[in-house]
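Once you scroll down, you'll see the structures, which are given as structure tokens.
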Structure I
């Protein structure tokens with residue numbers, strides 16, 4: 001059913017950060033399509049709601065949480081390794097609500113180890129879920145995000161580009177940094193096409209966030225909980241990004257804490273600490289390298305492979 005609300009598609013929303021983002025978008029008036037691979041019968045979930053960082057939390061329980069709080073949500077299963085599956089998800093989102101305003105890509109496969117200890121199959125899985133899934137999701141969503149009246153925003157969970165990020169997790173870093181490169185490149189396309197109301201932005205945590213990814217470390221050593229923040233810092237930062245002028249966030253690789261401080265005026269981050277009164281350790285550098293160079297806009301003669309193949313009468 002078409003809606004007058006802004007519509008957000010959150011891919012990777014079954015638990016942890018993605019769940020929190022979906023719930024807080026709904027609290028702020030968005031109709032949310034909650035998408036991920038894992039499903040369940042939420043009506044039979046007891047107790048409810050489940051631990052948000054456990055496998056008991058699925059797109060269906062997140063949908064139920066939003067609906068019971070008075071929000072608008074629909075759970076839809078997706079396997080981001082399947083391009084046609086992604087295409088159907090986007091089409092179904094627009095069929096349900098009549099529009100698409102925001103795409104948030106939070107799906108991720110993780111394996112942190114040296115190259116020698118990362119099997120090729122594990123590497124391939126991470127590339128399919130991380131950069132390839134993102135690429136396919138954006139390709140499917142772009143026609144609708146470009147429609148008149150759409151908010152036209154994309155938020156990607158990927159990091160600033162800096163050397164230390166590669167250490168000890170080369171295979172993972174290749175995909176995640178590739179996602180940040182996509183953010184930079186698509187942002188340039190938006191500028192070139194003079195799409196002043198559209199933006200793509202990357203976000204990454206400055207401090208480790210309580211999630212399924214950090215669950216094992218805190219189980220082995222409960223004291224590490226004092227170095228964690230609640231996922232609400234991530235959703236607060238994303239909401240602030242969506243409220244910011246497109247040109248101020250387009251192509252930027254932000255940290256949640258730094259963006260909230262610099263753009264939203266937040267000075268007290270204590271409410272985000274998992275352990276009250278703790279001061280979680282920052283895991284990211286204070287400053288990052290600047291990627292732009294003096295000849296940023298001097299690229300010489302532009303080559304467009306699409307036009308070259310069209311001239312040859314070849315298919316894309």
Structure II
């Protein structure tokens with residue numbers, strides 16, 4: 001009987017439990033045993049594991065986070081600890097390791113492929129949706145829905161007090177979250193790392209909006225562009241040169257973007273990714289990453305995402321600019 005292991009690695013994202021559930025139940029369906037190592041790569045080193053079956057994963061489909069837990073583990077980048085991880089996998093007679101993670105997790109796990117020829121299967125997740133090689137990563141849709149709900153509430157206050165509000169969302173190197181959040185909430189300005197606006201464009205946009213009779217403004221800011229608490233006084237100072245625009249307030253959404261019950265779409269994608277990963281492995285394929293491309297789920301080489309940056313479609317950015325006029 002084959003036996004596989006599964007870990008969740010890197011930052012958490014809604015839909016991880018749905019993906020674990022899908023892998024375990026599909027494996028059991030095909031008579032494959034599963035164990036889960038807790039806290040990601042750390043669990044591989046410390047041999048902290050739990051047996052998983054259909055009943056153990058029951059009841060987790062709608063839960064955020066990951067019941068297997070996750071952690072950062074710098075020791076894994078030292079060969080001696082990777083050797084310990086491999087020894088632990090072999091002790092349990094594991095035939096392949098399923099990693100639910102992002103770029104960093106896949107690159108780390110790929111070291112097991114290169115150094116020990118150990119099979120690894122990757123399932124992409126990250127609220128940033130920035131993993132190269134796939135159109136979608138588990139957790140992104142829920143993150144956007146969380147942001148939209150929060151920002152619509154902020155807009156009520158912004159409108160009532162006729163204010164300018166900067167909302168900072170996650171995205172250090174990627175603007176997917178800010179871009180889609182901005183379009184979905186009708187933001188007046190969207191600032192992302194890939195296509196940042198200079199300060200005068202932000203100011204000009206607000207001035208022109210004011211001339212058209214608009215009395216409140218929302219700016220969506222990706223954290224990789226600037227910090228909201230630093231940008232707000234700059235915008236306020238520049239606007240004061242053109243009249244009385246009042247205070248520029250800001251809010252940082254922070255870690256609420258990572259949590260919460262996964263959306264229906266994330267549950268669906270996580271489930272489909274998990275089933276595909278196991279079935280593709282059963283067919284004899286290894287060292288691949290599950291990907292969604294043009295609506296189709298397929299397999300790509302695990303290293304397809306390494307050293308590459310996935311950028312938002314410039315056309316989407318143009319759509320945002322058109323709708324904000």
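Rule-based calculations on the coordinates, nothing more; no lab input. Just so we're clear, the structure is a prediction, and the values are computed from it rather than from any experiment. Cβ atoms are built from the backbone, for glycine too; each structure is taken alone.
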For structures I, II, which has the highest computed value of mean count of other Cβ atoms within 10 Å over residues 150-157?
I
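Once relative contact order in percent (Cα under 8 Å, 6 or more apart) is calculated for all of I, II, which comes out largest?
Numbers: I: 16; II: 23.
Largest one: structure II.
Here volume of the Cα convex hull per residue in Å³ was calculated and came to 167; which of the structures I, II was it taken from?
On the way: I: 167; II: 124.
Going label by label, the one that fits is I.
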Origin of the derived value 1.1 (distance in nm of label points 7 Å out along Cα→Cβ at positions 86 and 158; candidates I, II):
I
When you work out mean count of other Cβ atoms within 10 Å over residues 118-125 for each of the structures I, II, which one comes out largest?
II
Read-out distance in nm of label points 7 Å out along Cα→Cβ at positions 54 and 102, computed value 3.5, structure in I, II:
II
